[in-house]
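Bear in mind these aren't lab numbers, they're just calculated from the coordinates by the rules spelled out. Keep in mind the model is a prediction, meaning the values are calculated, not measured. Cβ atoms are built from the backbone, for glycine too; each structure is taken alone.
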Structure I
Amino acid sequence: MLGYARPVADLPLDLDPALAERLARALDVEGKIPKALEALGPVAGRDVVVVDVPPGIRTGQLESLGARVTIVASDGASAFDAPEASADVVIGFWSSFRHATGDESAPVRRLLRPGGRLLIVHDYGRDDVSRLRGERPEYGTWSRRDGPFLGDGFKVRVIHCWWTFDSLDEMRAFLSDAFGPGANDVAASVKRPRMSYNVAVYHRGFDEEAVA
C-alpha cells in the first residue's frame, strides 16, 4: 500500500520562488491536468480534499472547476486532520503517496464517502523532462503492473503535457538556471520552445464496504 510524505507540492519540482514562478507559467498551459482530474473524479460540485498542497495553482484549478476544496496535511501513516466521510474525492500531487510501506490507505478510506475516489498525480517519465531528472521510481517501478499503484487496485491515465515557453532562449535559460550545466545537452536537443512532459494520474474508487 501507499505511504505519505510531508513536503508540500504545487509543482513537480522543489524550486526557489522565482524559478517556481517561471515553471508555473510554462507547465501544462493547455490545462490537461485539471481536465483529467474532472474526468476521473469528477470534482465539480463535490467535496475535494487535497493532501500536502498549499493554496495556489492546483487548488485554484480545482475551485475553477466547481470543487469545494479542503487542504489537509499528511501525518505519517495516521489519520488526516479532517472529519470522517467528509470527502467525495481525495487528491495527492507529486510529493504525497510516495512510499510502499504497508497498509496505509485506511486514512483515505476514513475520509471518503461511499463511492469516493482517490486520485494521485505523479510524473510518468518517457519524456524530455525525465531526461533532466535522472532515474526516479516514478519512471519505472510505479507504473508496473506489480508496482505499488497498479498492484493495489489502481488504474492509470497518462496525460501528455508540455512545458511551454515563449522562445527557445527562454526555455534554455530556465533549464540552465533550474538544473545547472547538465541540462545544456537536453536543451540543445529540443528544437521548439517546449518540452514533452508526461503525467500519470493513478486512480481508484472505494465502495461502501471498503469505506466501512
Structure II
Amino acid sequence: MRSVCSTLRTWSDRAFFALSERRLCHGVDVRMLGPSPRERQELFQKVSDAIELIGERSPVYLRRLRRDLRGIWINLAAGNVAEYHDGARLCLLDRQHLSKSDVTESRVAAMLVHETTHARLAKSGINYEPKRRSRIEAVCYRAEIRFAGRLSDGGAIAEQARLQMQQDPIRWSAEAARARARDRFRELGVPEWLIRFIVRAIPAD
C-alpha cells in the first residue's frame, strides 16, 4: 500500500509542478503554487537571487543543481523548510518559511545546496535508507558548511548546520517525519483523510 501511495505522490508532484506558475531562473525551472501575485513575485525573486549567489560563489553547485534536479517547487512542505522528492526529482521549498524576512538569499542558497546534494547522492544510487539517513544528512550539512564558508554572512548558517548534525538520529526516522507531517498539515487545516494519504507516502524505516 505504501509503495502505491509513494507512486501516487510522485505523479501528484509532477502534475501539480506542471500546473504551477513557471519562471526560468538562471537556467533553473522554478515553479510556484499560490499565493498572491505580489508575494509570488517576491518569492521568485528571492529564489532567483539565491541561485545567482550559488553561481557566483560555487559554480559547481549551480551545475549540479541544473543537472540533478528537474526543478525547484515553491509550495507547502510537510513539516520541513525544504525537501528533496526523489521520485519527481524536485526540490520543494516551503512557501511560508521562504516568505519570512529573516530567510535571506544566503540561507535559501544554503538550503538549495543541501537539497542538491541529496539529489546527487540519490542519482549515484545512494538511497535514503534508514541505516544511511544520518550519514546522508551529515554529508548534506557538510556541503552547506563548505558553501557557507564562501559567504560574507555565512557564519550563522554554518553554525546552524553544525547544530543540526548533532541532533539525535531519530529525527531522520520515518516516524519522526510522519509526526512532523501530521502536525504541519493539521495546523494548515488539511482534512484527516488527506493527511493519512500523505503520511502513508513517506518511505518506511
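Which structure, out of I, II, was mean count of other Cβ atoms within 10 Å over residues 159-166 derived from, given a value of 13.9?
On the way: I: 18.5; II: 13.9.
Source structure: II.
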- Query: For which of I, II does helix-only ellipticity at 222 nm (-39500 (n - 2.57) for each DSSP H run of 4 or more, over all residues; to 500), calculated from the coordinates, equal -7500?
  - Reply: I
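Taking mean count of other Cβ atoms within 10 Å over residues 111-118 for each of I, II, which is largest? Could the numbers behind the result be given before it?
Details: I: 21.1; II: 24.4.
Going through I, II one by one, mean count of other Cβ atoms within 10 Å over residues 111-118 is largest in II.
Compute distance in nm of label points 7 Å out along Cα→Cβ at positions 167 and 183 for each of I, II and report the one that scores greatest.
Values: I: 1.7; II: 1.0.
Structure I gives the largest value of distance in nm of label points 7 Å out along Cα→Cβ at positions 167 and 183 among I, II.
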- Compute relative contact order in percent (Cα under 8 Å, 6 or more apart) for each of I, II and report the one that scores greatest. I
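Looking at structures I, II, which one was log10 I(q)/I(0) by the Debye sum over Cα atoms at q = 0.17, 0.18, 0.19 Å⁻¹ calculated from, given that it came out as -1.28, -1.45, -1.62? Each step should come with its number before you reach the end.
Numbers: I: -1.18, -1.30, -1.42; II: -1.28, -1.45, -1.62.
Answer by label: II.
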